[in-house]
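Every read-out reported here was derived from the displayed coordinates using simple, explicitly stated rules and does not represent laboratory data. Since we're looking at a predicted model, the values are computed, not measured. Cβ atoms are built from the backbone, for glycine too; each structure is taken alone.
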Structure P
């Protein structure tokens with residue numbers, strides 16, 4: 001039987017398999033890490049509930065600033081235990097603790113994110129300047145970072161906050177600076193936290209840039225005529241992104257804890273705003289009669305710290321699987 005010849009043009013060429021990118025691979029590894037992925041889901045749930053609690057009356061239930069010393073029947077409404085009407089009870093002024101917890105959680109999360117955004121912007125800028133600006137510039141930036149490490153963070157934050165708060169700002173107008181949704185006291189706190197917290201991001205980015213600029217693909221791009229900006233944008237920054245993302249997940253809870261520490265000693269957000277730290281500070285006066293006023297915000301702070309820590313560890317393992325075997 002004669003064999004039938006097949007023209008090469010009629011044969012379907014094999015399809016090239018799509019190779020997932022680094023971010024897709026990291027996401028797959030993260031979803032397989034049950035503890036890290038559960039922490040991500042928990043953080044998303046906390047954020048959604050706090051946002052909904054500050055935008056919809058169905059979740060918020062009560063005005064967080066409303067003071068009701070007596071209920072509808074005329075009974076005392078202060079320092080009440082959790083009940084059907086007030087899910088987490090009331091404080092010494094008759095305010096609903098559930099509504100204040102929602103307000104405080106969103107406020108603390110917003111503070112942590114805004115402060116971290118400033119920290120990342122400053123840290124990346126100075127890190128790039130040190131890594132690409134030449135030996136003399138690198139020495140100056142390293143000297144500044146070493147100097148910043150020499151002082152205790154919390155003391156510098158307190159000092160900067162006390163110096164800046166309540167002063168006239170010629171560029172921003174009289175009084176302390178203010179952004180929409182953030183009172184001036186918290187914006188000053190953001191500035192104070194950022195002044196001492198940019199060092200970690202700066203050193204990470206500097207180290208990455210110093211390592212990447214000697215890689216073969218970067219040298220090949222330069223030899224092919226790529227501009228310094230294109231080399232930085234295409235080859236250096238994307239390969240430094242994973243390190244920055246991991247640092248962000250550890251930086252946000254650090255900012256929240258720093259503000260909570262300030263609020264606990266009376267340097268936090270002024271009324272009528274509330275943060276988790278200010279709720280704990282206010283609850284100290286009622287610790288003997290209503291300890292839940294301190295326990296509820298402390299539990300949320302602890303939960304946020306734990307979730308962000310587990311998520312940061314999971315992201316580090318997702319971006320660099322070898323880091324898990326080295327620990």
Structure Q
């Protein structure tokens with residue numbers, strides 16, 4: 001990664017914007033929506049920036065920028081069309097260890113603005129690391145179409161029940177499973193349909209009936225395909241991201257493994273000719289034991305789990321021990 005994506009709390013924080021044209025106005029609006037207190041320094045103030053003063057915590061100073069202006073600011077944005085001024089702002093900010101963004105000049109930036117999808121409190125950000133801002137905006141437009149505005153209301157409902165759920169469901173793994181069921185099931189659909197009150201009632205009922213009993217484990221036999229992440233099926237991706245443990249073989253690419261939950265346990269059981277990390281019988285037993293311990297286990301196999309794989313043997317063991325499983329076929333690289 002060229003940049004670490006982080007989210008900064010700017011509520012009540014002093015921020016400086018140098019410049020007051022149309023581009024500066026967009027940056028001011030972005031900072032204002034995050035709750036920042038903004039000082040604007042510019043030799044000329046555009047009408048769009050001047051009108052923003054009535055609705056935002058905005059201080060306008062019509063003057064040239066000087067290094068003495070940059071003091072006690074959380075971050076600074078330079079949005080002028082004067083290269084000399086932009087470089088002076090960047091140099092001064094660097095000397096004072098202040099975060100700085102110079103619009104359309106990544107080499108002068110210590111941070112960059114991503115393209116933002118705002119479904120507050122859900123916020124998604126897309127960045128090209130300054131290489132292709134228009135591409136980032138195009139990607140944002142695509143993401144906008146698949147994230148309904150109702151996701152913000154769904155997140156707000158989850159936040160309302162966050163502490164009651166923590167108090168009622170003590171086990172972190174069971175709590176995560178509970179939330180996955182809520183956020184992907186009928187309660188979420190009620191929110192999307194505008195039935196917020198009904199969704200809240202159903203969530204309360206589901207929480208009241210929740211029992212702190214050990215969860216039953218499950219095994220997902222997933223074909224990982226030839227190795228490219230975009231050849232995974234939607235179902236394979238969904239189950240992979242739910243798994244507590246990922247058991248994978250030699251043909252599964254790092255690109256595929258990166259799609260699993262970061263907190264999931266990864267267990268390598270790859271085989272090569274005359275060199276087996278685990279014999280097949282031990283793999284069968286491992287899958288069964290993990291599931292009996294209440295784990296959701298993703299068994300990743302290159303290609304399809306039944307073509308040149310030994311998925312049938314693993315399923316036979318699971319069936320013998322009464323363990324629930326799902327099979328997700330994968331694309332095979334063989335014709």
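On FRET efficiency 1/(1 + (r/R0)^6) of positions 45 and 261 (r between Cβ atoms, R0 = 35 Å, to 0.05), which of the structures labelled P, Q is highest? Across P, Q, FRET efficiency 1/(1 + (r/R0)^6) of positions 45 and 261 (r between Cβ atoms, R0 = 35 Å, to 0.05) peaks for P.
Which structure, out of P, Q, was helix-only ellipticity at 222 nm (-39500 (n - 2.57) for each DSSP H run of 4 or more, over all residues; to 500) derived from, given a value of -11500? It was calculated from structure Q. Structures P, Q were shown, and mean projected area of the Cα convex hull in nm² at 22.7 was computed from Q. When mean count of other Cβ atoms within 10 Å over residues 21-28 is computed across structures P, Q, the figure 18.5 traces back to Q.
For which of P, Q does relative contact order in percent (Cα under 8 Å, 6 or more apart), calculated from the coordinates, equal 12? Working through the options, I get structure Q.
Set P, Q, criterion distance in nm of label points 7 Å out along Cα→Cβ at positions 101 and 285: the highest-scoring structure is Q.
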